[in-house]
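Each value in this text was obtained by applying a stated rule to the coordinates, not by laboratory testing. Computed from a predicted structure; not experimentally measured. Cβ atoms are built from the backbone, for glycine too; each structure is taken alone.
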Structure 1
Amino acid sequence: MSTVIESLKQFWYFTGFANASWQNLVMILIGILFIYIAIKKEWEPLLLVPIGFGMIVGNIPMFPGLNIGIYEDGSVLNILYQGVKQGWYPPLIFLGIGAMTDFSALISQPRLLLIGAAAQTGIFGAYLIALALGFDPNQAGAIGIIGGADGPTAIFLSSKLAPELMGAIAVSAYSYMALVPVIQRPIMLALTTKKERLIRMPAPRQVSQKEKIIFPVVGFLLTAFIVPSGLPLLGMLFFGNLLKESGVTRRLAETARGPLIDVVTTLIGLTVGASTQADKFLSLTSVKIFALGLTSFIIATTCGVLFVKLWNLFLKDGRKINPLIGNAGVSAVPDSARVSETVGREFDPGNHLLMHAMGPNV
């Protein structure tokens, strides 16, 4: 009888119930909340469902030494997590993004590039605030990128500059990408007048197939020579776009923007979520990162809209830009551009801003 009791005790010690803490339960509830929001609100479900379930997976309490946790060398989760930690996944996602992206709006209206540049002020604003809060320069840079770029870029940069903060940075970046309509719309309405929201921009010119083929080659050469360290992301982005636009590699483009990006998005979401173990994630540092990420988004959106308003002072009627596309400088592609379209049509159902907004968005 005593042997049976000892066996049951030993079994109990290995269960999650015996090793659970309130922090684990909090993170599991946050994961469930992510899944609920993704399904109920349909906010970036392709990202939030894997991340939310990953949070649940990563916070199942376990007896130490079972070699199944994401931070235990050699475990299955740890091997999958290397794609995040070593920066393998983001370039593959950028390959798919390139194969999905139409750069026609930017090619036809290159001036819209300036709006995208103005919105990057959010990065530098958050960077300076992060330094003031005590983060070192590398950490501040990794945090600042949240507001000016998308999830894969934030993961890639944080894996190089601040791997110890990658979980919080990645979850923050993807969370705010999902919340783009909630964050940006009030800022856009607060900073624009009704007259400005009704501005109709001239239709962009038709872009030839030749231009579309030349653009990824020239774009890659220019950006890679300016910032060689961005080659893994930029190279894959423009390569994917060349596959799309060349017209002779349709199968490769369809694979890149379909099965490949779906598989990698699933893995990156699940492993990023699983990396948010309670003992590493529930801290004042994580709270600061989430606050700075939101601040970065707010600054970027504000500066994008205000830049267009300022620019319009120097433009003639008929050439003016609707400031509602200023928010699209935040590189949540194509979510920010969709917000420009949605808000614009609230005030003028016939005013389609999507193609204009895709210029600064990409």
Structure 2
Amino acid sequence: MVTYLDAAATTRVDQRVADVVLHWMTSEFGNAGSRHGYGNQAKRGVERAREYLASTVGAEPDELIFTSGATESNNIALLGLAPHGERTGRRHIITSAIEHKAVLEPLEHLASHGFEVDFLKPGPSGRVTAEAVMERLRPDTLLVSLMHVNNETGVIQPVAELARELQATPTYLHVDAAQGYGKVPDDLTAPIDMISISGHKIGAPKGVGALLTRRREDMDDERPPLEPIMFGGGQERKLRPGTLPVPLIMGLAEAARIVEAEHVQWQSAAQELRSRLLTGLAQTRFHLNGDQDCVVPHIINLSFEDVDAEALLVTLKDSVAVATGSACTSASYAPSHVLRAMGLPDEAASNGLRFSWFPSQAADLDVEALANGIAKLQPRA
């Protein structure tokens, strides 16, 4: 039995969510854009889901649109704001060097089209400070994009603090909350202008997410002035055309309800597994990557001494499913761009191993067997 320890990449769909998705696929299966009974049922379901999901981040229903996931949400937020920057002469953007590729690559695209992008490095803590961002702020700074929780280290970034700092400026804040939504909920109720959400990190199906675009009171209650990057229909305030995937949307809302209702128990179970794992691994030699005082309880990134991470993956493949980094880049076997940005030497950056879990999907973890397997690969000290 292989224990699943790669929840930062994706999670198993909760059975309660699967039941909801199946219902909306086979019973109330109408198109939310159709003007008959089936369509009206679907439309009402979507609006209930929108209302609930917006409420989880302290927003209004009309401030949230549905997307295919955080990658699309990131692209709409970043590329969709660019025309406003071009019209106003505000072409400066601040981000971090530890962002997911779904943020880094759109920003690299903008950099190739005349935008100036500052990539802040966090240092060994893996945490970019709000002060470091504010020091780079300029009159022509259009946007700050900073992730909520790093997908490789689990380090929580100070997005709530930064949101409050930026409220006194015309600079917008975008937060990729793929890893933090549902896990650190209070942060996302801060006055963040744009939030990207992913469903499959919280037990919802792959292929659904959301983008929040929050109004600002000091800007006449205007949302960030986004323009569409896709065309072909008027759905989702004309920002995301296409037929709404009603079953997936209903599944996302159900997953969010479950995560909210079970948050306290989930956090406790995740922390218990973390403690059990670290205690068991004490017989091995490793270094924890990132500030352990500012991490979510369900992600650990370790570099094991004198052990090649790829060889370790092969050794462990029949017992645990773990990753060397983001699922979008781990196939390249290159040193982690996150760990390198934190200042780790290439050897340590190449050997970072990420353990991440939903407690219910990792309850059968045999920590002793895992630790013994790793210890056997390490030369005696």
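Points to keep in mind about this one:
- Structure with the greatest value (metric mean count of other Cβ atoms within 10 Å over residues 50-57, set 1, 2): 1
- Here helix-only ellipticity at 222 nm (-39500 (n - 2.57) for each DSSP H run of 4 or more, over all residues; to 500) was derived from just one of the structures 1, 2, and that gives -11000; the source is 2.
- Read-out Cα extents along the principal axes in Å, for residues 18-169 alone, computed value 61, 37, 30, structure in 1, 2: 1
- Structure from which 29, 26, 16 was derived, semi-axes √(5λ) of the Cα gyration tensor in Å, for residues 138-281 alone, options 1, 2: 1
- In this comparison of 1, 2, the computed figure 28.8 for mean count of other Cβ atoms within 10 Å over residues 194-201 is attributed to 2.
- Identity of the structure behind 24 (criterion: relative contact order in percent (Cα under 8 Å, 6 or more apart), calculated), options 1, 2: 2
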